[in-house]
1. If you rank structures P, Q by distance in nm of label points 7 Å out along Cα→Cβ at positions 53 and 85, which sits at the top with the largest value?
2. For helix-only ellipticity at 222 nm (-39500 (n - 2.57) for each DSSP H run of 4 or more, over all residues; to 500), the calculated result is -29000, so let me know which of P, Q that is.
3. Given 1.9 as the derived value for distance in nm of label points 7 Å out along Cα→Cβ at positions 13 and 77, which of the supplied structures P, Q does it correspond to?
4. State the single structure among P, Q that was used to calculate Cα Rg over 2.2 N^0.38 Å, giving 1.12.
5. To test your reading of the models, identify which of P, Q gives 2.4 for distance in nm of label points 7 Å out along Cα→Cβ at positions 61 and 93 when calculated.
Structure P
């Protein structure tokens with residue numbers, strides 16, 4: 001299950017969540033999380049004007065705060081390795097991915 005995000009993607013194979021981020025002029029960075037280790041998920045659906053995000057919370061860490069401002073649009077910072085901004089067209093796929101992760105968590 002794959003979700004195309006803004007400058008990256010997130011995929012889930014039933015056990016591992018893989019977040020791949022590609023910054024302009026930088027090599028792609030890949031972050032892997034085990035679904036069993038995730039303590040929570042956050043999904044903010046994108047609107048036609050602003051991107052949304054999907055975020056995974058791990059034990060012992062607080063979720064990254066949403067940045068305010070016109071350019072950030074209420075999303076976590078790009079540097080947060082456990083979240084990815086999503087466009088409006090990816091809302092349904094992101095919701096399905098979050099539901100699958102929640103089911104895998106037990």
Structure Q
């Protein structure tokens with residue numbers, strides 16, 4: 001269960017990071033509310049997972065999931081240019097996340 005919560009918290013990290021970017025410095029209400037709710041939920045999930053999982057592993061997976069999903073979403077929406085190198089690097093990041101899970 002901690003791994004599922006950790007992955008879900010990583011997904012929420014991508015949501016809050018994207019919402020923060022769209023909030024225009026926390027001046028737009030909708031994205032600011034999404035940011036505030038999801039950042040709290042993401043942190044609570046990370047804290048829950050860290051009760052069982054080692055801190056370094058949990059944090060690395062949380063950041064990796066959030067960062068990779070944030071970049072993929074930005075590429076899909078056209079906010080970030082797509083390149084073969086970026087795609088390969090994201091795949092490498094995802095491989096490392098999977099490796100951390102398998103090594104646990």
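1. Values: P: 1.0; Q: 3.0.
Of structures P, Q, the maximum of distance in nm of label points 7 Å out along Cα→Cβ at positions 53 and 85 occurs in Q.
2. Values: P: -4500; Q: -29000.
Label of the source structure: Q.
3. Values: P: 3.1; Q: 1.9.
So the calculation was done on Q.
4. Q
5. Working: P: 2.4; Q: 1.8.
That value comes from structure P.
No value in this document is a laboratory result; all are computed from the given coordinates. Nothing here was measured: the structure is a model prediction, and the numbers come from that model. Cβ atoms are built from the backbone, for glycine too; each structure is taken alone.
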